[in-house]
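> These notes open a run of structures that come right after.
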Structure P
Amino acid sequence: MLYQLHEMNRTLLSPLIQWAEASSKLFTSPVSPLAHSPFSQRIAAGYELIFRLGKQYEKPEFGITTAEVNGITVDIVEDIVINKPFCNLLHFRKDLSGSTLAKVNLPKVLLVAPLSGHHATLLRDTVRGLLPNHDVYITDWTDARMVHLDKGAFHLHDYIYYVQDFIRHLSPDLHVISVCQPTVPVLAAISLMASDGEAVMPKSMVMMGGPIDPRKSPTQVNDLATDKPFSWFENTVIYSVPSNYPGVGRKVYPGFLQHAGFVAMNPRRHAESHWEFYLHLRRGDNESAEEHRKFYDEYNAVLDMPAEYYLETIQTVFQEFRLPTGTWEVEGKLVRPQDITNVALFTIEGELDDISGSGQTRAAHELCKHIPKEMKHHYTAPQCGHYGIFSGRRWREMIVPQITEFIRTHG
């Protein structure tokens, strides 16, 4: 009933939230007489804070319309290349028609986005950083509450099969980049392809800040998964989608619960951030206020995860450590990273990562022991937290150039 109560509460609060939004505009619009009254900025700031704390955050747009290639600005068109019930393969196609760049052949990259709460748009800056030198595709995962029950369940092995299908479709001459959670299923997908002797394999795999071996330098996220028994997750965080969504009846780990967990990891920081937002609005510091809006428009936009996928990930990855212990079977097939011999491996970690601890991603090198040494590389980004390894200044200035060089070397 928790999901239904959440939706009921959201419906009841909707008039208040809409009123707060309208009131904020009344006290800021230059054509409104209220905007010229005493303390109008303070009042408007309070109303906007109420609005943003209570509003429903929808999936943001990528909003990437141009990219610079060889010093020339080109238009970007989003194309859905493959449509599956739980994921779209999205291509950021460069419109090179009539351009001197028409014959430029950029390395093809499959960017596998996390299915761990946020939308693929969380990797917007990752895409922007890659676009100038790569032909970028991304996995755009679907909110499970929007998927009809007749589309069936979505398990961890379905995630692996999706990745394999995308690799086969985009090959040959493909490079795969996985960020955080997907490092595990991506390594499994490529391992199974290698074990089956598939002729077409990716040229390289770049793994960034992921829980390949969560036993190394466990973080608060890892501790949560191990401190609670599996039955706790089954009985506490799984609910049915209510009737106001297409996926009514589907068992999910709801986005609003995930968001509560994100905030609970550092509530003081978020409280201070909202207070600073209020102060920025009071002072008329619109630039700082807009940065806050952009961050929380993304951070607060969450999706529901299929229950079977979420529970299997908790058990397989974080509780039983089946990948690093060599005990993971995918529908009867053992996952053997040691069978990979001809795919270059680049692992990236952040020195200050508090989500995937030091050594968790680098563990892939131990597992992929038959990849030649000259095809392996590791980089620990200094003074870099979890989000910093795929977003922000350090991502653009320190990490993108290394990925670009690695892909060029092994292409």
Structure Q
Amino acid sequence: MDATLTLTYLLVGALLTNVLLKLWLNARQVRHVAQHRGSVPSAFAQQISLEDHQKAADYTLAKSKVSQIDILIDAAVLLGWTLMGGLSALNALILEFMVPGIWQQVVLVLAFSLVGGLIELPLSLYQTFILEQKFGFNKMTWKLWFSDSIKGLVLGLMLGVPLIALVLWLMQVGGVYWWFWAWCVLLFWQLFLMAIAPNVIMPLFNKFTPLEDETLKQRVNALMQRAGFTAKGFFVMDGSKRSAHSNAFFTGFGASKRVVFFDTLLKQLTPAEMEAVLAHELGHFKHRHIFKMMATSFILSLVGLALLGYASQQIWFYTGLGDVPSLSSGNEAVALLLFMLVVPVFTFLLGPISSWRSRVQEYEADAYAVSQTPAADLSSALLKLYQDNASTLTPDPLYVNFYYSHPPASLRLARMQHAQT
């Protein structure tokens, strides 16, 4: 069997495994949540009403149904772009109107992104304006959605086109080790975006106002001093204009770090609970989780680009994925897009490792939080967040192992209760 057929069979086998495994895990989640919908788990019976528990179950089941459709659409789209020749046809169409070169390849990447976005649009709109609306979470108006879309498109073009052009140019002229120079560019680009995000990008979409609650501000300042952490300021974000979901986070790095609270969070939690939530976020910094995550991301991107550097020079890479490399024009954009399409298929089974690592880090951040604030405050805050965000208290354990970046409420709160004794 030649390399072309081998790659084709590997893709089909990996994709089939992905789809069947995802659908099976999804079915397990649906069955497990539905079976436990009728009663609140005993550990939460005093804090969570049956009505809230059933709302969380119904919300989870509704999202799972959408997920099933999404899994099938993603698989069909992948086959359409690759083995059914969609990417090759799109490239040929663009070559009818443009001469071969860097800008023709940039247009190919943009056209690919546009088509992909249009395919995803109906399901995205359904999730926002029907599913989230049904459960009382959506606050987005059509006017705001349109405004966000235009801003996102313009911003994506301004920031993305120069980066795409530079990477494609490096693929052409960078020699055998072009992938290393491209990695350096991507590393710098990501750090640059992190630096400008708090003051340039995020204010385009949300309004940030200084925190005015003096009681909370004093508690937060005292906590930051105990933790040896400094930030540029404390801000409230108007997240409620898009969703009823809530959160708190740090953004930026170095001197530009700032603490951001969703306005919805301020309405849900007491100052003591807010302090505990912030202590949890500080725990991530104390354990250097952000740095470790970035380092892992950079290493994996380097490995990925090195693999792309090798694969893009092999005829079987193109033909095995349903494309015929051009002899008269560059193939850099086609190679890049094919690689982006198929890598998730072959790396899906590594997902549980990433999820497990993230859950361990959440436990570590919780442990730090309860060392700085009363465990009861973090416990009550998390319980409110699980309740207000309609997070199910009874997820399927295997589904959790594959997908959950945060531990389920039952395990997380049990550890905190143990810490209180």
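> Say we calculate mean count of other Cβ atoms within 10 Å over residues 280-287 for every structure; which of P, Q gives the highest result?
Checked P, Q; max of mean count of other Cβ atoms within 10 Å over residues 280-287 sits with Q.
> From which structure (P, Q) was Cα extents along the principal axes in Å, for residues 128-167 alone calculated, if the value obtained is 40, 21, 13?
Working through the options, I get structure P.
> Right, another one. Thinking of P, Q, which structure, once helix-only ellipticity at 222 nm (-39500 (n - 2.57) for each DSSP H run of 4 or more, over all residues; to 500) is computed, gives back -23000?
Q
> Work out which structure the value 24 belongs to, where relative contact order in percent (Cα under 8 Å, 6 or more apart) was derived from one of P, Q.
Considering all the candidates, the number was obtained from Q.
> State the single structure among P, Q that was used to calculate mean count of other Cβ atoms within 10 Å over residues 56-63, giving 19.1.
Q
No lab work stands behind these numbers, since they all come straight from the coordinates. Keep in mind that what you see is a predicted model, and the values were worked out from it rather than measured. Cβ atoms are built from the backbone, for glycine too; each structure is taken alone.
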